[in-house]
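Scrolling down, you'll hit the structures one after another.
Bear in mind these aren't lab numbers, they're just calculated from the coordinates by the rules spelled out. Small disclaimer: the values here were computed from a predicted structure and weren't measured. Cβ atoms are built from the backbone, for glycine too; each structure is taken alone.
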Structure P
Amino acid sequence: AGIDPKSLMGSDTAVYVGCDSDDFSRLVLEDIPNIEAWMGIGSTPHGIPNRISYHLDLMGPSAAVDAACASSGVAVHLGRQAITSGESTIAIFGGVNVLCSPALFVMLSKAGALSPDGVCLSFDDAACGYARGEGGAMLILKRLSDAIVDNDNILAVLKGSAVAQDGKTMGIMAPNSKAQELV
């Protein structure tokens, strides 16, 4: 966006980060002889947005979002709500996922949630599970009128967002296409 981070100091900027796994935290904190004072806040999911807010001196809402596969999408929605409600003028949002342990792979495999061939076929009749991966991305959101006035580098325009739960399905991890259409 071309925004100088120093210009955000003391602002009402919101930070929402979707992160639904604490693999890294568990890995770090299992090494009991080498635990240091700040490892907890530095390795837990809630520490991610709060660390960003701390280092950039941001005064808006700051929260980790754990909504499983929808975590980053919910972070987008919360950022948009913070702006539309007037709570924040800018929202920094995104998601991060690291895979440090085989435990969740084993559990998801036993539950039949993972694709047996490691291929994710979203919205395809041949879909038979999903494939896990690592990654991270952060984006900046502000009112379009403000971004134009501030001469920001605008890469996309968010027209809206919504969040809902699928309700009762064939299984707690199974999606409900009808419920998702309603959103």
Structure Q
Amino acid sequence: VAKGYAVLDDPSMPIVGEGGREENDDFVAQLVASAEAACDELVRLGVADDRLAVGGHSYGAFMTANLLAHSSRFRAGIGRSGAYNRLLTPFGFQSEERTLWEAPSAYLQMSPFMHADKVDAPLLLLHGESDNNPGTFPLQSERLYQALKGLGKTARLVVLPLESHGYAARESVLHMCHEMDAWLDKHL
């Protein structure tokens, strides 16, 4: 905020199942529609439409990567300790109780890794080296970063030594803030 950024903190973006469909069957479409509505309101309030970024931690990072893959609304993204390939969590995640083999299309559609070729905005990935949260091992960020770079996309991966899913060391938190600040300065 001190640098002139407006922050929409923790917006409500409900994903619901309708008409006999599970909520994750339409996850991406509902996520994009909710984010677009939030952006429209921000622009109505005076935020510059051509300077929007998106970011999140854990499930928020997963949502961030999906928004960059399925919407052209954002100029940059920041994902911290996310799960980007749902094929690596085949027995469910968050509210998804079906296995990969029961709902392969949902797993594939919801995996931003599978849509890395559609990510056009620069993406900063941060991850704790010792993340012990099931499903968000550092491999998730490493593989998405490799996919993006292999596709010629703009991405940066920062691995925070000795950190788990949340970052605790003062040095790590300061480094994370520096990386995010520099990323937004460069790409917005």
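Given 24 as the derived value for relative contact order in percent (Cα under 8 Å, 6 or more apart), which of the supplied structures P, Q does it correspond to?
Numbers: P: 24; Q: 18.
This figure was derived from P.
Here distance in nm of label points 7 Å out along Cα→Cβ at positions 121 and 145 was derived from just one of the structures P, Q, and that gives 2.1; the source is Q.
Out of P, Q, choose the structure whose coordinates give distance in nm of label points 7 Å out along Cα→Cβ at positions 137 and 161 equal to 2.3 when calculated. This value belongs to structure Q.
Once FRET efficiency 1/(1 + (r/R0)^6) of positions 17 and 33 (r between Cβ atoms, R0 = 30 Å, to 0.05) is computed for every structure in P, Q, the highest value turns out to be that of Q. Given a value of 46, 42, 31 for Cα extents along the principal axes in Å, calculated from one of P, Q, which structure does it belong to? Comparing all candidates, it corresponds to Q.
Each of the structures P, Q was assessed by mean projected area of the Cα convex hull in nm², for residues 129-168 alone; the largest value belongs to P.
Hey, distance in nm of label points 7 Å out along Cα→Cβ at positions 65 and 153 derived from one of P, Q reads 0.9; which structure? Spell out each step's value before the answer.
Details: P: 2.4; Q: 0.9.
The read-out was computed on structure Q.
Here helix-only ellipticity at 222 nm (-39500 (n - 2.57) for each DSSP H run of 4 or more, over all residues; to 500) was derived from just one of the structures P, Q, and that gives -8000; the source is P. Among the shown structures P, Q, from which was the value 17.8 of mean count of other Cβ atoms within 10 Å over residues 41-48 calculated? Derived from the structure labelled P.
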